Every structure is written in C-alpha cells, then in structure tokens.
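Several structures are given next for inspection.
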Structure I
Amino acid sequence: MSSEIKEKAELEHIERNNGSSLSAADSYDEKDPKNDIHAPVIKTEAEKRFIKKLNWRLLPFVWLIVFIQFADKSSLSLSAVLGMLEDTHTSKSQYSLLGSMFYVGFILFQLPNNYLIQRLPIGRYLGALLVLWGISVGCTGLCQNFQQLLVCRILLGILESPTYSCLYIILNSLYRRQEQSACYGFLWMSNGSGTIFAVLISYGVAHLDGAHGVAAWRWNYLVFGILTVIIGIATFFFMVDGPQSKNLHLTEEEKLIVEERTQDNATVMERTVKISHYWEAVKEPRYYFVVLAAFCNNLSNGGLVVFSTPFVATLGFESLNAILLQIPSATISALFVLLAVVIHRKTNSMSLATVACGGIAMIGCILLAALPHTAIKLLGYYLAWGFNGSYVMLLSIVSQNVGGFSKTIWYNASIMVAYTLGNFVGPLVMLDYEYPAYRSGMIVFVAGNLVVVLCICTMLFLMKRTNKQRLSKGITGKTDAHLDLTDKQDPNFIYKL
C-alpha cells in the first residue's frame with residue numbers, strides 16, 4: 001500500500017470513529033465489568049503455549065545481551081581496582097572523564113540509530129554491533145595510556161548505544177500491553193542478575209594477574225571482549241526480532257495468535273519513517289516529563305555504576321572483596337525491579353510502584369550523604385539501587401501508552417538520550433575534592449529520585465484525565481494496528497495506568 005493511500009485510510013478511520021463516538025456513549029457503561037479498560041486478557045491454552053515458546057526463544061538472548069552490555073560497560077569500574085589506573089598513568093579526575101565519555105559516544109549515535117533501527121532487520125543489526133563492540137572491548141585491554149582508553153570508551157559508547165532501543169522495540173512488538181511491565185522488569189533484572197555473573201567472572205580473572213605477563217585488568221577486557229563477539233554472532237543468526245521472525249517457526253494457528261497480539265500491543269514494524277509522529281511527540285507535555293524523569297533517574301545510575309567498586313573499596317575492604325561486594329548490590333537491584341513489577345501487577349498502579357522504589361532509593365542516598373564513611377554505608381549503598389524499580393515503571397509507561405511506530409521509536413530514542421546525559425553527568429557530580437564520601441553527589445541523587453517520582457505521577461494523572469474524556473464520549477471499537485495510528489490520532493486508545 002502506498003503512503004498516500006495509507007494516510008487516506010488513517011484519516012477516514014479517525015473521521016469514522018469520531019463521527020460514531022457520540023452515539024456509542026449511551027450504550028457504554030463504565031461500571032460494567034466487561035467494559036473494564038484495565039481488565040486482563042483471558043488467554044487460550046494455545047496462546048499460553050505460544051508465549052512459552054516465545055519466551056524460550058527470545059528472553060535468553062535478551063538476558064545475554066543485557067548481561068554483556070552491562071559487564072562491558074562496568075569493566076572500567078572493576079579494572080580501576082585491578083591496577084589499570086597505575087598501568088596507564090590515569091589520574092582520578094581522568095578516570096571520572098572516562099566514565100562520562102562513554103556516554104558521549106552513546107549520544108552521538110542516537111540520531112543515526114533512530115533511522116537505521118527502522119530501516120534494517122533489527123536482529124542482524126544488533127548482532128553486527130555486538131561483534132564490533134566486542135572487538136572494541138578487547139582492544140581496551142591493549143591500551144597503554146589515557147588517550148587510548150578514551151578513544152576505546154567513546155567507540156564502545158557508539159557501538160552499545162542502539163542496544164536498549166532495539167530491545168525495547170522487539171519487546172513492544174511481541175508482547176501484549178498488559179505483559180510489558182513484566183518484560184521490562186525481566187530486562188532490568190537481567191542487569192542485576194547479569195552483574196552477578198560478570199562479578200564472578202571478573203573475580204576469577206583477577207587471579208590471572210601476571211599470567212603470560214598480562215595484568216589482571218587486561219585479562220578482564222580480553223575475556224569479556226571474546227564473550228561479546230560470541231553472543232553477537234549468535235544474535236545475528238538466531239535471535240527472534242519481531243512477530244514474523246523466521247526463528248519463531250510459526251504454525252498457522254500461531255500466525256492468528258500473533259496477529260491478535262499485534263492488535264493488542266498496537267506496534268507494527270513500519271519501514272516508512274513518519275516525521276509527523278516525531279512532531280506530535282515533541283508537542284506533548286508528557287514527552288518532556290518522560291525525558292526529565294529518564295535524565296534524573298540515570299544520575300544515580302551513572303554515579304553508582306562508575307564508582308561502585310572504588311567506592312566500596314574506600315569503606316575498608318580489599319580490592320578483591322570490593323569486587324565480590326557488588327554481588328549483593330546486583331541482587332538487591334534485581335529485587336527492586338521485581339518489587340516494582342509485583343506492586344504494579346497486584347495493585348494495577350504504576351504510581352504506587354514508583355513511589356515505593358523511588359522512596360527507598362532516596363532513603364539510601366540520604367544515608368550515603370549522612371552516615372560516617374565506614375562499612376555501615378553499605379546499607380545506604382544497597383538501598384540506593386531502588387531507582388531501578390522506578391525506571392522500569394517509566395519504560396512501561398512509554399511501551400504501553402505510545403502508539404505509532406515512528407512515534408514509539410522517537411520516544412525510545414529520547415529516553416536513551418536522557419539516559420545518556422544522566423549517566424554522563426552522574427560521575428561528574430562525584431566531586432574529586434570530596435573523595436571518598438562524595439556527599440554533594442549523594443544529595444544530587446536524592447533530588448533526582450524525587451523528581452522521577454513527581455514526573456511519573458504527573459504523567460499518570462494526565463493520562464488518567466484523557467482516559468476519562470475519551471470514555472465519556474464512548475468506545476467505538478478496536479483500531480486496526482496496521483494503520484499505524486498514534487495514541488493521539490486513535491480516539492479508541494486507552495492509556496494503561
């Protein structure tokens with residue numbers, strides 16, 4: 001279908017729905033259980049079997065990609081206590097810059113990625129990037145000075161930057177809206193659980209110090225570089241990257257199930273880039289709350305990830321023990337994500353889940369700012385990772401409540417830009433002259449978590465108000481997802497809260 005015909009179909013659909021909405025108002029009863037806009041879909045046994053098949057063919061790849069992405073990015077923190085700074089003559093201020101410059105590369109590639117992700121097969125695109133960034137990680141282990149480390153970090157940022165945008169779109173297109181908070185929960189729990197494996201691998205690699213004349217921190221980069229290349233090759237050939245992926249091997253019955261689920265999640269992968277969707281997004285107040293929340297959330301992420309192992313080491317722990325103490329923080333991080341998902345699924349309230357996790361994160365950062373700099377600070381350090389639960393709710397709000405493929409990609413890209421800026425600024429607020437307590441940085445993280453909670457609650461209030469307005473005019477029927485209407489163009493689109 002040509003773009004002109006498709007645009008005409010969209011306009012006719014909107015006019016038809018608007019014209020019939022008033023007549024439907026009389027027959028719509030908001031108190032009728034069958035009209036509950038948040039009622040869960042009752043799945044057939046065939047669909048349950050399909051979901052199990054989908055989970056086994058997709059989620060292991062999601063876990064591996066998130067695990068290796070986090071491991072490669074956080075290798076800097078682990079290497080810092082294994083002699084990298086001394087071997088490359090890198091100062092503490094230069095180390096902070098290395099943590100931030102990764103995100104310069106990250107942000108530079110967002111605009112090209114916004115185009116490529118819509119034009120290329122996502123699985124192969126992501127697999128190729130994994131292979132390239134694995135090579136970049138391996139090259140980092142060969143660096144001899146700060147300048148070489150800086151180039152490798154920027155290059156790593158460029159190559160890793162499409163990761164989450166690709167995974168967001170894949171999850172959006174394959175899972176129902178009511179399933180997506182759990183999907184994003186799994187994605188971010190993969191961060192935590194993957195960190196545990198990364199720490200164990202790094203702990204083992206640390207004992208290779210001096211083997212074949214190679215320092216432990218160099219072994220760390222070489223091992224993770226090789227693992228990344230292997231995962232990239234597997235992703236390129238075998239990852240499920242959309243509803244019509246050949247790797248799903250759909251039966252005729254499953255094709256019908258996939259179509260029904262596509263209509264539910266309203267995400268159809270379109271190759272045509274629609275600039276009008278971009279403009280619609282930037283005109284929405286909600287868009288700016290999303291961007292601000294993503295930025296403030298990742299202030300904590302940037303600061304705590306880059307300084308995690310060195311910070312814990314200053315509390316009186318030896319280097320190897322400081323590495324092992326990242327396991328509890330990774331476990332607690334995953335548990336906070338699980339807490340957010342469980343609260344949302346049990347109460348059907350994203351705001352309650354956000355307040356719970358954001359409040360815990362604020363308490364943790366307050367303790368980090370106020371407690372004496374001894375081992376007792378580990379309590380605050382672990383509680384501070386509650387921000388991961390808030391971030392999952394933010395991602396869920398976008399995945400469930402933004403319609404139109406180009407608009408969804410624009411929102412995801414904007415989140416990644418804000419994610420990048422937050423992670424860039426986070427290490428910079430850990431002021432060198434406040435070493436090792438970094439009190440000002442912890443206060444900034446408290447304020448950031450508060451802003452996240454306020455932004456998410458405000459967005460949910462605005463969407464709830466829009467729902468009431470649309471429901472008062474009546475629900476006229478389901479929209480054909482293949483029309484690629486945005487949530488604003490489609491009068492039948494009901495926001496999930």
Structure II
Amino acid sequence: MTMTLNELRKIAGQLIMIRFPGPVLDAATARFIQANGIRAVCLFRGNMTDSRQLAALTAELRALMGPESLIAIDQEGGAVVRSTWVPAPPAAMGLGAADDTSLAERTGAAVARAVKALGFNWNFAPVLDLNNNPHNPVIAERSFGAEPQRAAELGMAWMAGSHSEGVACCVKHFPGHGDTHVDSHRDLPTVDKPLAELEQFEFAPFRQAASHAPAMMTAHIVYPALDPDYPATMSRRILHQLLREEWNYQGVIITDGMDMHAIAGRYGVGKAAVRALAAGADMVMALGTPETQEETLNAIADALASGELAMDDMQTRLARLSALARNYPCQPRDYLEDAADRVVMAEGWRRALSARGNPQRPPAGAKVRLVMRQDVVSDGVSEAGVPAATVAASLRKLYDVDLVTFDDAEAFDWSALPHDGRYTILASTSRLRYGPRARDGWRPDLHLALWNPYQALDIAAPALMTYGFAAPALEAVNAWLAGELEATGRVPVPGFE
C-alpha cells in the first residue's frame with residue numbers, strides 16, 4: 001500500500017522534536033503539531049515564567065500530543081537549568097567535588113520531583129562527558145570530572161535518582177564532548193585520538209551507562225578514528241555499529257539540536273536529519289524555526305517515499321520512542337517537597353565548595369572591594385550569570401562592600417584600583433577563561449570562582465570554587481567567609497593539585 005505524502009509526514013512528525021517561542025502555545029504551532037503528528041517538544045527558559053504558567057502549558061501540550069507525549073527539558077544543574085525558581089541543583093562537577101554517590105542520587109531525585117510536577121517526563125541529563133580539556137568552552141563544570149569510572153558512577157547515581165521519581169534521563173553527549181576546545185553550537189569540533197584512547201576515556205562512561213540509560217544524545221563531533229567523514233550525529237559507524245551492535249544499546253538515540261551551526265551551516269537541516277536517521281538515530285531534535293522544521297519534515301517524508309529511509313527501520317524507531325513515553329509517562333502531581341529538596345540542594349552546594357591556595361577570610365565587618373563583571377547574558381546553552389549587584393548584596397551581609405564592575409576583562413585596568421587597604425575580592429561569573437591581561441596583572445586577595453573552576457587557574461590568587469552561581473552557592477560562600485563551613489570539596493579534574 002502506497003502512503004500519501006501527508007501520511008508520510010505524520011510518520012516523520014513522530015521522529016522529530018521541536019521547540020517554539022514564548023510562554024503560550026500559539027495557534028500556528030498548535031496546528032503544526034496536530035497536522036504532523038508531533039509528539040515531542042523541548043521547552044526552554046523563554047517558554048517559562050512560573051510554575052502555574054508552565055504546568056498549564058505542558059498540560060495543553062499533553063492534551064494536543066496525546067498519551068505518548070515526550071516533553072523535555074535541560075535541567076542539569078549549575079548554570080544549565082531552565083526552570084530557575086525550583087530548588088537549584090549543584091553542577092555535576094560540584095557533585096564530583098563532593099564525591100558522594102548517595103548525594104548524587106538524592107540530587108537527581110530532587111531534580112526529577114520538581115520537573116515532573118511541572119509536566120515533564122524527559123530530562124536531557126546527566127552529562128557523561130569527561131572534561132579532560134581545561135579550555136573546553138561549553139562543558140567544563142557540566143562534567144562530573146575527568147576520571148571515567150568515578151564520573152560514570154556519579155552520573156549513574158544521579159540517573160537512578162531521577163528514574164526513581166519517574167523522569168527519564170538522557171545521557172549526553174555520546175560519544176564524548178569533553179576534550180574539545182570548540183563549541184559545537186558554533187562550529188564542528190574534532191576529537192582526533194586513537195581508538196584505544198577513546199575507549200579508555202571518552203567512551204567509558206557511555207559504555208557503562210548503555211545498559212541503564214533509556215536515552216542517549218549524540219555529539220556533533222567528528223572522531224576520525226571511527227569515521228573521518230561525519231560527526232557522530234550522522235555517523236552509521238558510531239550510532240549503529242558501535243552503539244547498537246557492539247554495545248547492544250536498546251534505548252532511544254536522539255540527536256543534539258540540529259539547528260547548531262556545526263550541522264545546519266555545513267549540511268543543511270533536511271539532509272542532516274535524513275542522514276542522522278539513516279545512521280541510527282531514533283529522533284531528530286529539529287529545534288530551529290518553523291521553516292527549518294518544515295524543511296526537516298519534508299526531507300524525512302521524501303526519504304521515506306523514495307526508500308532512502310526504510311519504513312521497517314522507522315517503525316522500529318517509533319516503537320522505541322513509544323516505549324520510552326509509556327515507561328515514563330507525563331504524570332504531573334503537586335510538588336510538596338520544595339522545602340525538603342532545597343535542603344538537599346544546599347547540602348550539595350556546601351559540600352562542593354573547594355579551596356585552592358589556602359584562602360584567608362577577611363574579618364567580620366571588614367572593608368572589602370568586590371571586583372566583577374557587571375552582568376553575564378545567556379550564551380544559549382546556560383542561563384544568564386549572576387548580576388554584580390546580587391553578589392554585592394550577598395557579601396554586604398558580612399562586610400562593608402565597595403563594588404567595582406567591568407564590561408570587558410581584557411580592557412579593565414587592575415592597577416587603577418585605589419590603594420586604600422580594602423581587602424579585594426574578585427568574583428568570576430562567566431564560563432569564559434581569562435585572557436592574558438587579567439592573567440598577568442590581576443592580583444585579588446581572594447578569588448571567588450562562581451562558575452567555571454578553571455578560572456581559578458588563570459588568576460594568581462587564593463581561590464574558592466563553587467561550580468555555579470545559584471543562590472545556595474552564594475550562601476555557601478558566606479558560610480565559609482563567616483567561619484561556619486570549611487571548603488572540603490576536591491576539584492575532580494587534573495591541574496588543581
């Protein structure tokens with residue numbers, strides 16, 4: 001029986017995940033979802049204002065997409081969280097610094113309780129990338145560490161916590177985004193290592209998780225030892241032969257966002273989507289725009305019509321996606337654990353706190369000069385960083401604070417600060433590493449690395465590292481400054497000994 005193009009588009013629609021702008025489901029998007037049998041959406045910060053609005057939006061999506069809806073979110077922890085008002089999870093590297101699988105599991109469960117109550121059933125976490133490149137611009141504190149076995153144990157404990165609360169995890173970014181110095185949102189990175197080294201390091205956490213993870217997200221990265229021509233997202237050698245056949249992975253394979261420049265700019269979204277499905281992906285994350293989503297649907301439908309994508313193979317993929325939705329149904333409930341979960345998260349932030357270079361506390365009431373970036377806008381992956389005024393207000397609970405801000409670190413003249421005896425605190429609130437001027441000339445008395453711990457290596461000063469800037473991180477810093485808390489975390493990557 002020959003299927004019509006409309007019928008083929010409805011099959012294609014079940015194989016893609018979309019996004020849409022704004023906090024309400026607009027009529028055009030609703031028509032698009034219904035007309036094309038879309039069952040999967042990913043919501044971002046721009047889709048959210050508060051719990052009531054978000055629960056109403058996910059309920060509307062569920063009613064439209066049906067009982068096998070997949071409603072996804074990136075609620076990793078640290079700087080990568082979309083719902084910012086629920087209890088704030090520590091970053092993966094913070095949990096690596098605390099080095100406690102029980103804490104990781106309790107954190108994963110607490111994250112799941114909050115997002116389940118908001119109507120989600122799929123969380124794109126945990127990150128199993130090993131951050132073994134200190135200049136990685138996009139992973140850094142999102143990784144549990146650099147040692148494969150321990151990173152896998154912590155990640156799988158976090159995942160077990162999530163699954164105990166009924167929210168599916170999706171480990172990422174297979175087969176490993178840690179050793180890159182290029183952000184795949186902007187260009188196509190390469191990890192050019194021998195296969196034996198990849199198996200020992202990058203691949204190891206994913207291989208360990210393969211029997212537990214209901215879903216894996218692919219990396220837009222070329223691994224020449226396996227496939228010199230295509231990034232993992234579009235590589236049959238990597239997705240089908242390695243993951244499905246050699247590792248016997250039974251779960252869902254979803255691509256990272258196909259709107260990323262590494263893919264869209266190089267291959268075109270339609271061709272790339274077909275190539276990813278042919279390579280072994282079950283679902284294409286067609287985030288983009290309505291136009292690129294149309295292009296993706298048309299390309300998949302055409303490939304089904306021509307036989308380039310075999311219908312039997314696609315039915316197998318649809319069955320995997322249906323099983324994921326059935327095993328982790330969207331079943332929102334009242335969120336009664338908010339206060340208790342804030343205690344769990346605060347414990348994580350406090351136990352993550354790590355010191356370098358024997359930092360000294362200024363005495364209570366001391367005159368302090370706080371130097372920091374004025375504000376940090378969202379980079380599209382992480383949420384916006386903490387504003388200078390927020391950190392200053394937090395430190396003013398303990399000290400007399402004079403705030404000095406800058407817009408561009410490389411243009412800021414440290415030597416122009418007054419020599420008036422004030423204790424100088426530098427607070428770093430972006431993920432980007434410092435440039436040569438800051439590295440050569442900035443000399444604070446104390447460096448608060450409130451995001452990327454690698455920044456503590458850039459500035460020749462004693463440092464306190466939090467792995468993130470959420471409110472409980474600032475509270476942990478104040479507890480340390482007040483002498484109520486010791487920094488017992490150990491940075492779980494090389495270079496901080």
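Using the calculated result 0.30 for FRET efficiency 1/(1 + (r/R0)^6) of positions 173 and 373 (r between Cβ atoms, R0 = 41 Å, to 0.05), pick out the matching structure from I, II.
Clearly, the read-out refers to I.
Comparing FRET efficiency 1/(1 + (r/R0)^6) of positions 149 and 333 (r between Cβ atoms, R0 = 30 Å, to 0.05) across I, II, which is largest?
I
Which structure, out of I, II, was relative contact order in percent (Cα under 8 Å, 6 or more apart) derived from, given a value of 16?
II
Given a value of -11000 for helix-only ellipticity at 222 nm (-39500 (n - 2.57) for each DSSP H run of 4 or more, over all residues; to 500), point me to the structure among I, II it was derived from.
Answer by label: II.
Bear in mind these aren't lab numbers, they're just calculated from the coordinates by the rules spelled out. The structure displayed is predicted, hence computed values, not measured ones. Cβ atoms are built from the backbone, for glycine too; each structure is taken alone.
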